[in-house]
Every structure is written in C-alpha cells, then in structure tokens.
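Below you'll find the structures, each written out as structure tokens.
Values in this text are rule-based calculations from the coordinates and carry no lab data. Here the structure is a predicted model, which means the values were calculated and not measured. Cβ atoms are built from the backbone, for glycine too; each structure is taken alone.
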Structure I
Amino acid sequence: MRLLIVEASYPKDFFSERLDGPATHHLTKLLRIESRLLYALDKKHLAKAIALGANDGYDVLHLSCHGGDDGVAVTDSTHIDWPEFVKLFTDNHYRPSALIMSSCCGAADGLADEFEKAGSRPKIIFGSTDERTYNEYAVAWTILYNLFRTDGVHRDVAREALRAISAIVHRNFRYLRWNDGRKAYLEYPGEGRRYEVTERAGRRR
C-alpha cells in the first residue's frame, strides 16, 4: 500500500496543532506503511496533490480538511463543491483503491452521486456521515490503517474496519464501495444500521 496524505485544514487547526494529516503520517510510519504528507492550503495545491497521487501511483488518498453535505473547504476557506472536487480526479484519470475522507460528512451521498457520473473514481470511499471530533478520526484511522497494512486494501477489510470503528468510536462512519455491475456505490452499513452492504436509498438516477 502506498498512501498519500493531504492536509488542508483551517489556520486555527494549524495554530492549535489539531491536524489529522501529520498525526496519520506519524501513525503510518509506525505501522511501516509507505506514506507521504503534503500540505494543500488552497484549491490550486489540492489539485496538484491529486495530480501527484495519480502520476506517482498512490493507491490510497487520505484527505484531511473541513467539509459538509455539499463539499469540502481548504485552508484558505475556499469552498469546493462535490462536482469541482470530483473533477480533480477525472482531470487526472485518478482511480485510487481507496479515498479516505477525514472531514465532516466525508462519506456524503452527494460525493458518491458525483463520482457515479464520473469516468474516474475510487473503489472505496471511507468517512463519516456527520460531524466528528479530531480524536474520533484519529482512533478510526488507527483501526483502518492497521487492517489495511495487515490484510490489504479491499472491501472485506473496509467492512471489518467499519465494524470495529462503529463499536469503538462512533456509528456514524460508513464506507461506500463501487459495484461495476450496478454502476453505483453500495453503502455499508445498510439501511436500518444492519451490517450488510445495500444500495444507497437516496441514490439519484
């Protein structure tokens, strides 16, 4: 596994040293995972980071930033909506094995909807469906990357990690995985919080 970590949090997070990116970088070094940390303080540098991920063959992209149901925001407070965000991947033909969204609403339906319409998309999107704390993300990624390291980056491992994260951290994490047959992202856990993969109820056609 080759992991690219992109830190794009707000200035207040830099000031208080509450940065998920450097914490994840140190964690992955301890786990002996090959990782690189970049800082993307504006949209231009986020685009450069995603281009580098594509060109250098990073199979996992980890983005630390602020977000909401309609998109993400980077350090200089620039808002990037989901269509703009997804375009950064399609412009670079980037298809990572996993996109880890360390942001509020990082696994939002809106992001999956846009990737479903795109030609380049991650196989797995992992994140939260609401606002979580810095500490919760730190514990969640420790669980996830430890399993990725030992068992590989694929859907069964993501499912196993989510079971543990839901039990230990919070139930408002989920992962979405691309299904070639349905040409759609399936969600885990499914409706009613049953721990099985189902088609997203709100998916647009």
Structure II
Amino acid sequence: MTNQNTEKLLNALEWRYATKVFDPNRKIPTDIWEALERALVLSPSSYGLQPYRFIVLTDPAKHAELLPHARNQKQVVDCSHFVVFTARTKVTEADVDHLLQHTSQIRKIPAGSLNAYRDMMLGDLVTGPRSKIVHEWAARQAYIALGNLMTSAAVLGVDACPMEGFVPAEFDRILGLKNSGYATVVCCALGYRSPDDKYAKLPKVRFDTKELVQHI
C-alpha cells in the first residue's frame, strides 16, 4: 500500500462519525449504493456461512413505520438508505449443505471433497454446544458486515450511523420476519450529513494508540 493510499484510508476514517442529522434531500447515487451493497456481500463471516440477510429500506412509508420503534431517532426517516441487519435464529443441516453446494459449484470441486468441512460445521453449529447460542453467533457475523459497510461508506464519502436503539420485536413484525428464520440485530442509516449536524465538527475522541494496541 502506498503512502497515498494509507492517507486516503485514514483521512476517511477521521472524517466519518456516527451521523446524527442527515440531509433528507440528498440521496446516495445508484452506482455508489451498488458498490456498498457489494461490500456487504463481500464481508467475511465464520465458515463463510453468511448467516444473515440485509434488508435495505428506501420506501419513505416504511421508514416512517419504523420510526416510533427506534426512539423517534430522525436518522431513520432522513437518511437515504436504511439497512436492517438480520441474523439467523438457528442453523440447520440444510443451511450447511446449501453453502457447500454453492462452494462446489463456484470452485468446481466435488461436493464430497468438503465432507470434513461439513462435519465440522454440523458438529459446531447444528448439534454442538454453540447450536444453543447460534443466534448470538450469527449476530456477531452481522456486526462484522456492519463494520465493513461503515468503512466502505467512509472511503466513498458516504455518511453512516450504526443504530441499536430500537425494539427488535417490532422491527421483526413490520418487516415480516416472523417464522422467516431471521431476526433483527442492528441497523445502519446511510446518506449525507446535514450542515446543521453539530456533531460533525466535534473532535474525534479516541484513546491513544499505545493504550489500545499492545505489541508482544
């Protein structure tokens, strides 16, 4: 990575903040949004299982319906795109096989060559101890995707605000997630900051690198 690239990355991360006030009149261009969606899809996940779905809301009526269940935080209705991250409530043998069939097709390898990998996933997520907390495990994978989305957005000059202040059960109801096998875990509002957002001008508060990073 060149110095120019490192500078671009760090400048983008210094520029970004959890945007409190979006400009409701500015929308993310289609090509930029498509790149951000692709960034979501390219996010890493444990086993490569991708135990999540991303629900992208652009319909103002749906934004408004969610608003009272998100502490009336205006980012929900003023942003350009609102992403609801959902995670699997359980992982089944069929889910594992779906991934392995897709892997076999994409990489052009015999499905049988992945049997050991299959047994590992089944023994961990389907029949093992982690099967009892698999939704929490899947939620952590969704948070990896959230981080990837926010960094990608910053590099592309798009503002974002991760949000946990909402009622998941109400979001699930409004989005029709009952019996879908997925449940809401976190959200992210994206768009462009309003010039009236005072938080955009505040210095970023972070502990010193030496306090947070240890070399051993």
Structure III
Amino acid sequence: MTRAVLFDLDGTLTDPKVGITRSIQYALRKRGRPVPDADSLESLIGPPLEQSFLGHFGMTPADARQAVEDYREYFAETGLFENAVYPGIPELLGRLRASGARLAVATSKPTVFAERILAHFALAEHFEHVVGSFLDGRRVEKQELIADALATLAGVSRELAAHVGDRRHDVLGARANGIRAIAVGWGYGTREELDSARPSALAESVTALGRLLLV
C-alpha cells in the first residue's frame, strides 16, 4: 500500500473555478485589461498565478506582481469560499487515514489560503501538513512544494509515496521527486496535457483513485 499520499488542492480536492476566475477577472479589471469569460480562464486554475499573468496576459513582472495583489483582494474575502469539494473526496480521505496512510497537501496556492479552505470545508483534519507557497512569491514550483511536503513526513520512503494532482506540473513535480505521479481526470488538465506528462497512473473518478491508493 502507498503509505504517504500528497494531494494537490485546486482541481483535485475541490473545484475552485468560480472563485479563481472571478478573482482573476477582478484583477484584470483593476489593471485596465480586457476581461475574458470564466470558461476562457479555466487553463489558469492550478499553475502559479504570477506566471499566468506574465504568460497569458503579457504583463511586465511588476504588473504581474501587482495583479496577484489585486487578485488576493477579492480572493481573500470572497473567492476562496466560492468553491466546492468534489463528491467522494471526504470519504476517500477518511478511508486512507483509516488504512494508516499519511496525508499532506502540496499546493502552489499560498499556505494561508489553503489552510482556510481546508478548514472551511472540514477537510483539514485529514492532513498532517499543508505545504503551499509563501505570500511573497517564494516556493511556487511544484517540484519544491512536493519536496518540502515529503520532508514533513519523516520516515516515509519515496518508494511508498504518491502525489495526486490534475495538471501537468503536478505530474512533473512528482516524477522529479522520485514518487508516483497519479493524475486525476476530473480537474482542469486536459487528457492530452496529462498524457504528455506521462503519469504513473490516471484516475478518471474518485472511485478509481481509491482503487489505486487502497490496495
């Protein structure tokens, strides 16, 4: 059995589309930029936010940093609660804990926001540690986040660890740390994106994920 499981947050444990896209729209509006509809912003759910403002909207580094601050104005008060837990996730986490698996979250979302979301949706009790980015923009890359999350789970062998996520950077971060990379099909990564990253396994449903982790 996998003895440690790291979970991504957005697009894996919860569906954050409404809150994240509205926060991005708020930031773009404050920057005087054209504001795409929510569906057009789905690809930005998951990767580091500053990189998205740089790459997708052609902002300068200074503008991108300010856009992140604008985003947080909306997200911290409203957006983080415009979110929903995927059906079956609480039950799966409970079963994993009961089996003896050690659980942690590794997310590029700032730790302070991730902890508030997990507490709000009564998921926090399942996780020993929540490892996210810092508000000053440090520790946003998934490889570093996973490495630090693994370090919090002292005594767990990498051969007995897995990371579960919905985007390409989740898979690549897990592989770079020498652990199983399990992709999920219900988040925001396309099948082409995930297949090209070559995950160890792909779970199309929470039930399928449970079969992979509880063996």
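General remarks:
- Value 24.6, calculated as mean count of other Cβ atoms within 10 Å over residues 8-15, assigned to which of I, II, III: III
- Looking across I, II, III, the calculation of Rg and Dmax of the Cα atoms in Å that yields 19.4, 59 traces back to II.
- Here relative contact order in percent (Cα under 8 Å, 6 or more apart) is compared for structures I, II, III. The highest value is that of II.
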